[in-house]
1. Between P, Q, which one scores greatest on distance in nm of label points 7 Å out along Cα→Cβ at positions 226 and 258?
2. Kirkwood radius over Cα pairs in Å, for residues 34-169 alone computed as 16.8: which structure among P, Q?
3. One of P, Q was used to calculate helix-only ellipticity at 222 nm (-39500 (n - 2.57) for each DSSP H run of 4 or more, over all residues; to 500), giving -7500; which?
4. Tell me which structure, out of P, Q, gives 3.1 once distance in nm of label points 7 Å out along Cα→Cβ at positions 58 and 266 is calculated.
5. Identify the structure, out of P, Q, from whose coordinates relative contact order in percent (Cα under 8 Å, 6 or more apart) was calculated to give 13.
6. Going by distance in nm of label points 7 Å out along Cα→Cβ at positions 90 and 274, which of structures P, Q comes out largest?
7. Quick check: 0.95 is what I get for Rg/Rh (Cα atoms, Kirkwood Rh), for residues 82-161 alone, calculated from one of P, Q. Which structure matches?
8. Figure out for me which of the structures P, Q the number 0.90 belongs to, where FRET efficiency 1/(1 + (r/R0)^6) of positions 2 and 122 (r between Cβ atoms, R0 = 25 Å, to 0.05) was derived from the coordinates.
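Any read-out appearing in this document is the output of simple, stated calculations on the displayed coordinates, not a laboratory observation. Note that the structure is predicted; figures quoted are calculated from it, not measured. Cβ atoms are built from the backbone, for glycine too; each structure is taken alone.
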Structure P
Amino acid sequence: MEIKTVGVVGAGIMGGGIVQVCAQSGYQVVVSEINDELLQKGMGTVGHFLDRAVKKERITSAEKDEIMGRIKATTDPKDFKDCDLVVEAIIESLELKKEAFKQLDEICPPHALLTSNTSSMTIIDMAAATGRMDKVAGLHFFNPVPVMRLVEIVRTIVTSDETLETLRGFSESLGKTVVIAKDTPGFIVNRLLIPYLLNAVRVYEAGLASVEDIDTAIQLGLNHPMGPFRLLDILGNDTTLFIADNMFNEFKDDTYAAPVLLRRMVSAGILGRKSGRGFYGEYK
């Protein structure tokens, strides 16, 4: 199936990034938010990143205008009526996601594929809210979307071969490398990443080493681009805790049980860069 028009539900950090890469790749894009304030904020972020690309001479001002011209920003879900593919990128609430999928199923044309950018939730739970379960899958991008080259396509037990191959071709047209994952919480990357991050917090919590020394050990000893605590401050302690709790509830495995320190930091609002304070102290 040919994809011409892409819908994105949610204009936050992830949604905005998905909008940008789709428009840059030549697709017509419809992006929605729940109100004008959030919509304008999201579009402002897209414009900001494109301005940076112009400044770095990666694109011209004319190309930026063409990219922005392919994007339709709306607060009316009915504007998804002509989309061939929709990517849901709202907050990680299963109930809200199920509501969104039910609404999209009613609005979008019968051939349209419905996908979720969730990082940890089970896709089949969203698919069950639709009458097109074979056309539903996970399409998990990584932050920042314009930079990170990976996309995890998450196949449920009823996702069709045609849906899978269409999503593979679409993702590759965005310049992404595709991996296929089964529909289990965390998929591939977070299934491996979250235990690693939780163990780093446990090591620090036990007093084995400082945050800085743990990060240095991982960077130089394993040749990682950054240590676990730098990564936690970027990802957000709340996001990490949310994914860990989801996975623990699914698997009942202590590997995914969040350390007390992480939970207390989230309760205290110490979330990382997004809150201005994290494992590395204050951020300006």
Structure Q
Amino acid sequence: MKVAGFTFIRNAVKNDYPVVEAITSILPLCDEFVIALGNSEDETAQLIESIGSPKIRVVNTVWDDSKREGGAVFAEQTDIAFNNISPDADWAFYIQGDECVHEKYHATIKKEMEDNLADARIEGLLFKYQHFYGSYDYYSHSRRWYRREIRIVRNNKHIHAYRDAQGFRWDERKINVKLIDAYIYHYGWVKQPKVIENKLRNFSRFYHDDAWVAANIPETYEFDYSNADKLIPFTGTHPAVMQKRIAALNWKLDPAKIKMKMDTRRRLLQAVEMLTGWRIGEYKNYKIVK
């Protein structure tokens, strides 16, 4: 069994992405790792080079900044990386620049890839998600973010990134997947307010025009963490690759000072989910078959 990892990245330093941690968190499971490295205005290239792994292969790309509808450029860059993995790879393991896999899940993930390799029904493996928010000490329970998503797919070129590369499709249909007992830790919202504000402006430019960004995220905009819905204390451990970054954190989040913005409908839906585990109307970009 051969496994190829893949990702895309641009301006990781400027936007404070833990991309080195993301890559190295799954590198032990990969025989090779392909990175679509976008035209950056910072030291992202040197950051990737510092990993120093012979498994890594970089494909230099230039982003089309005119593509501002639905984050399409993210899917385009994901597909570039995916299409450059070796033809003899069996599985392709995708990780985004602000995601990590805890090493405690490595054995489970490897076994699932081995056990399902010969089962043609399984076209991908579905991971659970934990979205950390504001601090490494809390994660958000919110309908605003997906609970599950595909991160391992067959090395089949019928597969492509879907919409803004949150997940994948086989041509135009949903991928048949197995839900596995492993989590992706998402750290994209663990930042100080000013850093998040800058990230939101930069990120939004891949969805909206400059006028929208100026009107909705002006220089006077202040991020207040109020869209988390519910913050839950995290009692587990973070991946070993994240420990240095966590130790360097020089600020604390106080949930008691955050006034969540939730209307009555959202409160009711959240209550149902907390009691039953059923997320009413959940968007599922996959089909669980096993």
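1. Greatest value across P, Q: structure P.
2. Comparing all candidates, it corresponds to Q.
3. Of the structures listed, the value fits Q.
4. P
5. Matching structure: P.
6. Result for distance in nm of label points 7 Å out along Cα→Cβ at positions 90 and 274 over P, Q: largest is Q.
7. P
8. The structure behind it is Q.
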